[in-house]
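These notes open a run of structures that come right after.
Please treat every number below as a calculation from the coordinates, not as lab data. Every value quoted in this text rests on a predicted model; they were computed, and no experiment measured them. Cβ atoms are built from the backbone, for glycine too; each structure is taken alone.
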Structure P
Amino acid sequence: MSQGEKRRILIIGGTGTVGLNVLHELRDDRGQFDIVAAARSEKSAAAVRAAGHASIHLDLKEPETVRTAMHGVDTAFMLKPYGIDYLIQSKIIIDSAVKAGVRHIVNLGSHGDDDTVWSAIGWNRLVEAYLKQSGVGHTTLRPNYFMNNVGPRTNRETGEIIHYFGDAPVSWVAAEDIARVAAVVLRDPLPHQGRAYPLAVEARTMDEIVEILSVACGKTFHARHVSPDEAFSQLTGRGWDGNFARNFVDFMRAISEGRVGDVAQTFDTVQSLTGGPALDWPAFATRHKRDYI
């Protein structure tokens, strides 16, 4: 990079919930950095441009587009699609980054113990392991359950919110707070080299969450735990690969039966890295009540 040239940051997954929030967090940094969002389709590219950001074509099913997109990139944010293909797609991203001379990758992984026996977490650890051995600078963010994913599972007319956890509490984090942490690392990766940051702010059961939403929105919500067989049918009906869905459902069953000891862990990572408080469920419900009414 020549003197005076802006450092290029590539956001992979910039049109999803987390990616859009990362772009939002970096909106005031465009004078200092060349920020580019990957987009698979023209529709996605148009959405990125409408938000005021530059886009570049990148389709994880077309490796050559990944290699091209990496040219001139200094730091990349790697968000993988939620499916079994993310193993090979992550490898393609990492290999392309190494060949292009990318200095640092900020990887979005998932929360859980390193010695996990659950595929949904273990696959992410395999990606982390490959990232470590690649030689590229790296930081991994490990969020637990997204607060933002409750809204899409809510029936606004009936107030029913489906979930897979049973009566078990799990820990949550808002996509906005994941993005705040990601932005801190993307701006200055070196202090975060080799670190894995857990992102889990508050542990709540779904019954507690529906009470919070009911107060915030002024209407009654109720939670419905979906059985493993019904959950599998729902997920495959949305296009999930059967093997991937089965591993996810088995993990959810284990949580509901109290067999996943780390699922309710919480951390102060957001506060310590950003200097500001994370969103808890009451604050999140107030901010996002438009998603429920």
Structure Q
Amino acid sequence: MKIAIIGVGAMGSVYAGLLADQGKHEVWAVDTWKEHVDAINARGLRVEGASGDRTVRLKATTNPADVKDVDLVIIATKDDGVTAAAKAALQMAKKDAPILTIQNGLGSADKVAEIVGSKRIMMGVVGGFGASMKGPGHAHHNGMEFLRLGEMDGGLTERLETVKKAWEAGGFKVLAFDDIHKMVWEKLICNCTYSGPCALTGLRVGEVQANPSAWSVASACATEAFMVALARGIKLDFDDPVRYVRDFGKKIPNARPSMLLDHMAGRPAEVDNINGAIPREGAKVGIATPVNSLVVALLKARESGFPARK
């Protein structure tokens, strides 16, 4: 299978490295980070961590026009890059080839659907990887949990099974779901628990759990998200959100969420579609979310002091 990954940051690099490692797929990495792309082309992409330590040769470019006739496009950008990635995906993909979008939080798949149509979209949910960049051409991940896949419009289709097998060939543990939106919410509850509180405190996941003050905020974020999900009619597979997010966090105690990494680098983070999604969705169903709302306000205030980026 010919696969293009748009957005080869920490998680995108893990996807690219493992999918290309066995030589079963032709993998293209597409990213705007020129130093990263140059390093991949010169030395290969190194991925180390829970999956081992490997350096993989694959094709990388900063120009989406270099990539044509792709069987599967994976959009792994952050939310602010999704619209441009969706437009590029249309130019890369074969006619009717699926476009798989994997982002944190809520709203990104809807942006892609506005451009390519929901029928072409698959959605992916990953958790427990704890990925970070060590430098250009070098990614690390702390864990390797399941990749959850589903059609945006629902159903277990033949093409979903084909994409599932393609990921499995790269060593990923994959589960296919008839209703992927439930999995999106289960991941969102975990994200809002750790993303905002870690970014505000500078603590890792395990440190947030161990600190009573930080954990009181994080667990309240989880509880509010859980209540919003129930009010929206999402059929979750658990009834104790605090236990659920604590068990999730125990698997990656040393991880720094991407929101914390962004703030450490002085970059605005995906606040609006993670912790910010909870007040927005809560307002639609009449659920108050004061803790997430405060976390969002503090994160935005902090970001206002970051240097302006061109």
statement: Output -14000 (helix-only ellipticity at 222 nm (-39500 (n - 2.57) for each DSSP H run of 4 or more, over all residues; to 500), calculated) maps, among P, Q, to structure Q
- request: Out of P, Q, choose the structure whose coordinates give mean count of other Cβ atoms within 10 Å over residues 189-196 equal to 28.0 when calculated.
  value: Q
- request: Compare mean count of other Cβ atoms within 10 Å over residues 69-76 across structures P, Q and report the one with the greatest value.
  value: Q
field: If distance in nm of label points 7 Å out along Cα→Cβ at positions 181 and 269 is computed and equals 0.3, the structure in P, Q
entry: P
message: With mean count of other Cβ atoms within 10 Å over residues 13-20 as the yardstick, tell me which of P, Q scores highest.
response: Q
- prompt: Just checking, which of P, Q has the largest value of distance in nm of label points 7 Å out along Cα→Cβ at positions 37 and 149?
  reply: Q
query: Of structures P, Q, which gives 3.2 when distance in nm of label points 7 Å out along Cα→Cβ at positions 125 and 229 is computed from the coordinates?
result: P
